[in-house]
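Okay, got some structures for you below.
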Structure I
Amino acid sequence: MDRNAKTPAELGYRMPAEWEAHSATWLSWPRREGISFPGSFDRVLPTLRALVEALIESEQVCINVCDGAHEAEVREVLRGLSMDRIAFHRIPTNEPWCRDHGPIFLTRDADPKLAVVDWDYNAWGGKYPPCDLDEVVPTRVAEILDLPVFYPRMILEGGSIDVNGAGVLLTSESCLLNRNRNPQMSREQIEQRLRDFLGAREILWLGDGIEGDDTDGHIDDLARFVSERTIVTVVEENRDDENYRSLQENLARLREMKIDDHKIEIVTLPMPKKIVREDLRLPASYANFYIANSCVLLPTFADPNDAVALSILQKLFPDRRVIGIDCGELIWGLGTFHCLTQQQPAFK
């Protein structure tokens, strides 16, 4: 990092909240030879189609594909849908989790209004090599859109942070402070990068993530901003569940937090019942919803709490339609809708 170069924050950039207007949602379509859905690739495709079908009612959808053959496969899955709002880009990826490897977009009032931050990426602490294709996705997207790129030289996945668009960032200690990400950096140094490159003024830290989450505790399975001063957070009511203690501790932290000296408004979401497949607990969470322009996409799990979570989110987003889509197969990849998507802000 050039010590004389101005940071995005110094140049007036900030990371907008997810509920602010989008010009597009970016996806990276999975490859059949990828590792995300072992033995289950074809069973995941109807869920991906449902995701795109919902999104094109709201905004443009940009889909990263490896080559012409891959694009043809995707077009076959999407056959029958209007292609007017679907654009394909030849940006090959290792895996489909665009939230984590994709570009984080910044906005500002001056031209150029958009910029991209290209964080370093090591597949969640080196768990799933290779990740060489995923690692360069943000810069490839910026080249296509002709946008400036900033390089913080720090490993960070998009699912590990959430922002309110007004300078407050929410994250978790179990992920960002994990030694498998940036062992050479202190907590203070990490916080400074978040301030410099995302325009964060305040950084709020939760503790541990949920069981089965191979990302070491991404915030988008735990708690999310739904307005500048409101956070929705998942809680586990069953005291015998492995998630009970950590989620209660996170709730207690949130109750002590303030934004500009005001208490945060907290709304609780239930957790779905424990899902186990091939002796693995899967990280099913209603917090992994995605906020699009006119809808909110909610992962559901054929669980009685599906309807409860949908009702809670519908009250929080009265101007958007909350759409529940079954993710019983998708969660086998250890992520759902927020993990798959990355929003591109609209120009003001």
Structure II
Amino acid sequence: MEFSLFAHMERMSPDQSHEALWEEFVTLCQMADEGGMRAVWTGEHHGMEFTIAPNPFLSLVDLSHRTKNLRLGTGTVIAPFWHPIRLAGEAAMTDLITGGRVELGIARGAYSYEYERMMPGLDAWDAGQRMRETTPLLRQLWKGDCAHEGEFYSFPSTTSAPKPLQPEGPPIWIAARDPNSHEFAVQNGFNVQVTPLWQGNEEIETLMGRFNDACATHDGPRPKIMLLHHTYVASDADDAARAAQEMSKFYCYFGAWFQNKRPVTQGLIQELTPEEMAANELMSPENLMRDLTIGTAQQVIDRIKRYEDLGYDEFSLWIDSGMTSQRKRDSLARFLNDVMPAFS
């Protein structure tokens, strides 16, 4: 089992400065680097203070100068927002600048709020089809002299300029949920990233089953699969209970952004009332304590051992949570010092 960190800048209120949030993000990534994690992942989002990440390549280039060993991953770029030639070129340039440390996670996107602003009229189906057309073109563009006539993109013979530093280009990861997405990834030799969110062990097992089913019909090498999960390593039971309360609030806001029904002003969604959050039983602290990777170091070790037994190759600690910077750092330090050595 390998380990990585998944993080964004997350602004929950106007009194938080972007400068402080960036320094918090960098500090967490440096801790991951010094603590022996394999990679850091950061994504792409637009117009949302909830997850500030307009261009992950820019963030990764800066991190490459502040870290030594971490692989630097996009987790994830939103494929329909990129022309294939542009995505291939910017990924290659980032790979060149970072010394060949880039890994490219790709998704169709999840928020209709972003679709409305970036590509009005786009829906999840078309976004997924654009991702499936774009992603296989990247390796062809990195190899060079790729011409394409497709449903969404057409272009004459084109070569990525520059070429990536890694001979075969950055490893590609696909954010997959349904069986067809797993099949697409495995048949193309792409790695898979799954995000069970709040749905617990049953979905963690289901997603692994879909990956295994896809691999069973594929004759080539078995790709890797990464589990991305909200995680908090607590100092004791009371600290774990507090983390579950904080995660509950985070997920209530996550759900509000996903539903895209509340007013947004200055990139911040209209505040949820305590009554609205209490009424969201699905996201209750009790359910999240059960379904997320929350607990003392030994409890977290026991959970991740189960994920390892299922066959997951990498566990990515999703640290976005609305918690204070100090609480994030404390949890990550306990993960690095007390959890990871159990898997060495």
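All of the numbers you see were taken from the coordinates with simple rules; none came from a lab. Because the structure is predicted, anything quoted here is derived from the model rather than measured. Cβ atoms are built from the backbone, for glycine too; each structure is taken alone.
The table below lists the values:
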read-out: Which of I, II leads on FRET efficiency 1/(1 + (r/R0)^6) of positions 84 and 188 (r between Cβ atoms, R0 = 41 Å, to 0.05), largest value; value: II
read-out: Label whose coordinates, when distance in nm of label points 7 Å out along Cα→Cβ at positions 164 and 268 is calculated, return 2.1 (choices I, II); value: I
read-out: When FRET efficiency 1/(1 + (r/R0)^6) of positions 140 and 292 (r between Cβ atoms, R0 = 25 Å, to 0.05) is computed for each of I, II, the largest belongs to; value: I
read-out: Among I, II, structure where distance in nm of label points 7 Å out along Cα→Cβ at positions 36 and 52 as derived comes to 3.3; value: II
read-out: Structures I, II, by FRET efficiency 1/(1 + (r/R0)^6) of positions 68 and 332 (r between Cβ atoms, R0 = 25 Å, to 0.05): label with the highest value; value: II
read-out: Label whose coordinates, when helix-only ellipticity at 222 nm (-39500 (n - 2.57) for each DSSP H run of 4 or more, over all residues; to 500) is calculated, return -14500 (choices I, II); value: II
